[in-house]
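Every read-out reported here was derived from the displayed coordinates using simple, explicitly stated rules and does not represent laboratory data. What you are looking at is a predicted structure, and each value in this text was computed from that prediction instead of being measured. Cβ atoms are built from the backbone, for glycine too; each structure is taken alone.
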Structure P
Amino acid sequence: MSRPPDPAARGGVAELLAIKPYRLYWLTRIATQFASQMMMVALGWQMYELTSSAWDLGLVGLAQFAPALLMTLPAGHLADRWHRAHILFGSCVAEACVAAVLLAASHGHWAGRELILVLCLVLGTIRAFRMPATQALPALLVPPEMLPRAVAFGSSGMQLALITGPAIGGLLYALGADVVYGVSTLLIVVSAVSTLGIHHAPPPPNPEAASWSTVLAGVNFLWNRPVLLGAMSLDLFAVLFGGATALLPIFTKDILQTGSVGLGLLRGAPAVGALLCSVWLTRHPPTRRVGRQLIWAVAIYGLAMLAFALGAGVTPTSLALALALLALALSGAADMVSVVIRQTLVQLDTPDNMRGRVSAVNSVFIGASNQLGEFESGATAAVLGPVGSVLLGGVAVLAIAGLWTRLFPTLWQRDRLRSDDTGALS
């Protein structure tokens, strides 16, 4: 593993980028996230144009979550036994193939509801294998003392992709869905090539035979560590009930009436707030009272979603759009604080031979909060309407944040990120 040439400068962004494997990893994640966000905008808009159904928008999320739920834990076991960069390469190749099929189907006008749902299932399977390996990689590429900054800086790159990806995806969609899928295919191919330069020490030989016990070891590990379990489950339930991503096509087309460009702006707004916050966290990572910061960030996220639902309904439409974008940006900033604290806690409190499996459990939680949350949003919107669905979710997030202070007191009391630091609580 490469090491920084100047210990005195350790911790800066230049120092992180001087580590070649981390630099390639960072670029790979940006490119794949950029492509993924463009594809999600195109898939959501394409599905709503085909069916005009909130239920089908929810199914797009459910179709990606179902295989992730089934495959992520075995994928985490694989990440602890195989070279993680090689797993990342394979997932990029597979996702490029899916993007190419969507390109051909859209260009040939044979893309339909069933094909989109089937390919979403395939995408969910691919990402189930990619996420544990991706999340477990940074701890192998940078020294432990640089990990909080590496997580924050990595998140800033992801948020940059989240900002530009949906916006450019919305703009390109005006030229045709096939254009979006074509650009996505090219980006993912570039990502696959970049992974070939990510070198790290392979996992040591594991004499233990593969079994359900070894696959589920990450679950058992987390069950006995309430700080990590509390942090992961807090994010799970907060985004599960508080997310509104799946409903943005409805808000855009039926409430704000801004078209596909507006959809791109709404999809990118949370990332604007998250990017600004991640830049700050790269320079000033959390050091004290991290548990309280985590729970307060989730509460602020819930308040932001309430503001989004209420702001989208005001008049004139231009004011409603501005308020909606501001609320979504605030939600992204709050979520970024949660992401950096949670991911750093997971990486620092987990031994390397368990990081793949623990990251797999974290991936299941993230997948549930995102994809299953999209299904929940679509289902409740079919009954309560889009505004009612988001309002209910915001109230639920506030209740969850309060409840977690009682259910996981050690998380609320956690002081520092590293459990072996003076004054930290395990």
Structure Q
Amino acid sequence: MKSHSIHVCRECGTTSPRWAGRCPGCGEWNTIDEERTSSASRSASRSRLTLEATSLRDVGEQATSPFSTGVSELDRVLGGGVVAGSTTLLFGEPGVGKSTLALMSLRALARSGTAVLLIAAEESTSQVAQRARRMGDVPAGLDVAATTDVAAAEQLLRDRRPVLAVIDSISALSDDALASVAGSVPQVRHAAERLCAVAKSTGTALVLVGHVTKDGELAGPRTLEHLVDTVVRIEGDRHGSLRFLRALKHRFGPTGEVGLLEMVQEGLRDLPDAALALRGPELDVPGVVFTVINDGTRSLLVEMQALVASSSGSPRRVAHQVSSQRLALLLAVLEARCAVDTSAFDVFAATAGGLPANEPGVDVALALCVASAALNFAVPRTVAAMGEVGLAGELRAVTGLSRRVREAHRLGATTVIVPAEGELDEVAGLTVHRCRSLAEAIEAARTGTQ
């Protein structure tokens, strides 16, 4: 049997007979890998197949209603749960909690009597059992198998036909019929194609655990995202406890929802209210202002912090979990429009608890943080600020302003600083300062909120 080499782009899937530094399909550099195929497979692909077409109006409705994964925050992101016969790709950085989240779902479903299966390609069964015991009692219906052979995994899925199955991870599976090594683009694509086909034919809801590259992107071929029905990313600071779930693709519902989890000693737990986990000690010091961000259908209270210190050399600008570009812009606006000059000082800006805040709606709070630290006045912790800042120093309205204000009031705010424009529902017991410019907002924070 003769073998033949083709070259495939890992980004777009374009094939070519010879290697090139730049892909002719997508234009990316150094993305073409060699893949060897046999003459038998090529002749089989050229064989004629009989295909029949069916009238679309005669096709019956198939059940696509989701069932719960047993993890409420994951259900929130997936619009109620997973669909039978679907394939979900769960990926994230090492140590962020991918395997733990998948095991949580399997434990919850097994406890309710649902048939589940875990195929471990990176750990032995004893290692999986040890991790499962750290999370609590292991239910009797939670089955596990350890293999790196995609054919063995495929056959096991066909024989057992579980309601939910997890492959941990797709990058560790391989097929000996392919010349490439495990984890290569051809192997990952081949394994995903076979497992997706099994999920559709058996009705098993399949979860594939994936890895990320050093740049934080999904590892493997770009076609992997097109093969699966849903792509879910779990993210968060490895040194913090907060974890975010986001659906980047979902064929059975909308994307944009966010799920919150907290990493604890026993594993992960649902976090319906992030404010309870992010609250720190109540210190009335300069440089601290609260704001509210909207993420999906959730409104999250964020504590913005800034520190302005004397510089021993070239002034530094350090931003953590906030946009460094927005910080630089706001420092320029503060100097030009509000007479708050920090050009000779080091400026550090961050959010408390590791909660990212990169949307324009945090501009006012971030600017007030810097002004508070530079002018040495403390903003009361019962004050929340929200709005976007323009280059002219004006405050611009942001989407969902009423929802942000209601959430701030629910969590203890008695005063809010918001742009003059924008619809805002009246909230009993809440003082509202509508400001047209950043200078007015600073003045309100210094005098009108005390």
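Couple of notes before you dig in:
- For Cα Rg over 2.2 N^0.38 Å computed as 1.18, the structure of P, Q it came from: Q
- Identity of the structure behind 3.3 (criterion: distance in nm of label points 7 Å out along Cα→Cβ at positions 232 and 408, calculated), options P, Q: Q
- When helix-only ellipticity at 222 nm (-39500 (n - 2.57) for each DSSP H run of 4 or more, over all residues; to 500) is computed across structures P, Q, the figure -26000 traces back to P.
- Structure (P, Q) behind the derived value 12 of relative contact order in percent (Cα under 8 Å, 6 or more apart): Q
- Comparing Cα Rg over 2.2 N^0.38 Å, for residues 304-383 alone across structures P, Q, the highest figure is found for P.
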